[in-house]
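Peer 1: What follows is a set of structures for review.
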Structure I
Amino acid sequence: VLIDADNVSDRYIKLILDEVSNEGILTYKRIYADWTKPSLSSWKNLLLANSITPIQQYSYTAGKIATDSAMIIDAMDILYSENVEGFCIVSSNSDFTRLAVRLREAGKYVIGMGDRKTPQAFVVACNRFVFLEALEKDKAGEIPLESVTSLDVIKDAIKQIVDDTSDEEGWCPLSDVGNTLLKRYPDFDVRNYGFTKLTPLIKHLNCFEIKSVAVNENIKLIYIRNTE
């Protein structure tokens, strides 16, 4: 996890780490800034509490941000160490677009995180992109619709996925639908649309039939098929 402190609020740190922990073990947790700035003093306790390593990067020239270069160099060093399977780049800066592309070319899974103003180029360069506002349950609704893939586009994509991958009766596993959506639209996250799970979103679209199949007492598989 590589965090650009110049472009991220400290209130998101715990939420970011919790979200990325769902993907696996966090081997590196680094955050980059010019820590001599008084405005960053509030970060100290957060970094200690979450075992994040602060990386000092002086601003050599006024008006120029040097942390980007430091993050990119460290990311490439980590890539060549072959110790990780994926990267999480936390920034709203489009300067990391090429880095995300390069890491994916090397076969690494790349998660991007940034605010709702993150340029689309960086969003689509990642395997998955999470808007930081979506991590706050009471703020998810503040993400403007123009910042994310529209529900109409998502609905049409789901219909196509079901048509392409369903069985002879038209049923398709909902898990397959979710995985394919994420591959097509890196910014797809049900929280962007005010939902916590994919099933309620499917019900909201009101053009799919849903069935649940019990595998055992604890596991149920959800299937959907087109009704239109």
Structure II
Amino acid sequence: MNRFVTLAVGFMILFVGGGARFAIGLVLRPITEELDIGRSTLGLAVAVYFIVTSASMFLAGRLADKFEPRLVLIGGLLVSAVGMGLMCVLSEAWQVFAFFGVIFAIGNGVASITPVSLLVSRTFPNRAGLANGVVSAGMSAGQLVIIGLFAVILVHSGWRSVFFWGALAHLALLPLVFSAIPPVTVGVAEATATQENGAAGNGLTLRACARTRQFWLLIGVYALCGFDDFFVSTHLVAFA
């Protein structure tokens, strides 16, 4: 399989996931009006999503190292589809926390930049930076295009249809992942053992990184960036 097809699939995974995660802000007001769920409750559910998906990205990286990125991505896409599908039948406040804040958050965090980055770095070992730049652009493009499409669906079919099509989009990616990303059969166990022994090339182990100031500064920057994105996107449409 052409490695550029793998690159395109990685882009599409981040394209769909990057756009779908902001759907809650688009439908916040209709949900509030129909189900009488307060904006503060929905905002808290988004905060739970933010925490859960962050932890899931850490888990995704560990699983991708131990097994293979393809399996991790397939699992993440399936869980994301389940979470969005369940949002179609939302009827009570606690379900927002369970369906979006936990289930979808886990899937969205697992089928994320972490395993995709590992995948493209292995596929383009000599151009890993450029390849990661291409697939990462999928997240921003998804926020622009997917949310626009969701807005059209919202106007014509209602907020439940937004989540239905979001779930369908995640499921549609599964055949692409199966066909375009080859299974890893050689070298995964050896690479994992090398990393666990603290000899991962010229890099640092996770434990060594955690003892550096740069590591925590980088986490802080990403946390602030994510908070800004979700705070604005969650409440902007409702207050417009």
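Quick note: the coordinates plus some simple rules give every number you see, no bench work behind them. These numbers were taken from a predicted model, which means no experiment stands behind them. Cβ atoms are built from the backbone, for glycine too; each structure is taken alone.
Peer 1: Which of I, II yields 16.5 for mean count of other Cβ atoms within 10 Å over residues 38-45, as computed?
Peer 2: II
Peer 1: Given a computed value of 0.90 for FRET efficiency 1/(1 + (r/R0)^6) of positions 14 and 206 (r between Cβ atoms, R0 = 35 Å, to 0.05), which structure among I, II does it belong to?
Peer 2: II
Peer 1: With FRET efficiency 1/(1 + (r/R0)^6) of positions 30 and 158 (r between Cβ atoms, R0 = 41 Å, to 0.05) derived from the coordinates and found to be 1.00, which of I, II does the value describe?
Peer 2: The value was obtained from structure II.
Peer 1: Taking Kirkwood radius over Cα pairs in Å as the quantity of interest, name the structure among I, II where it is greatest.
Peer 2: I
Peer 1: Using relative contact order in percent (Cα under 8 Å, 6 or more apart) for the comparison, can you identify which of I, II gives the largest number?
Peer 2: The maximum falls on structure II.
Peer 1: Another question about this same structure. One of I, II was used to compute helix-only ellipticity at 222 nm (-39500 (n - 2.57) for each DSSP H run of 4 or more, over all residues; to 500), and the answer was -25500. Which one was it?
Peer 2: This figure was derived from II.
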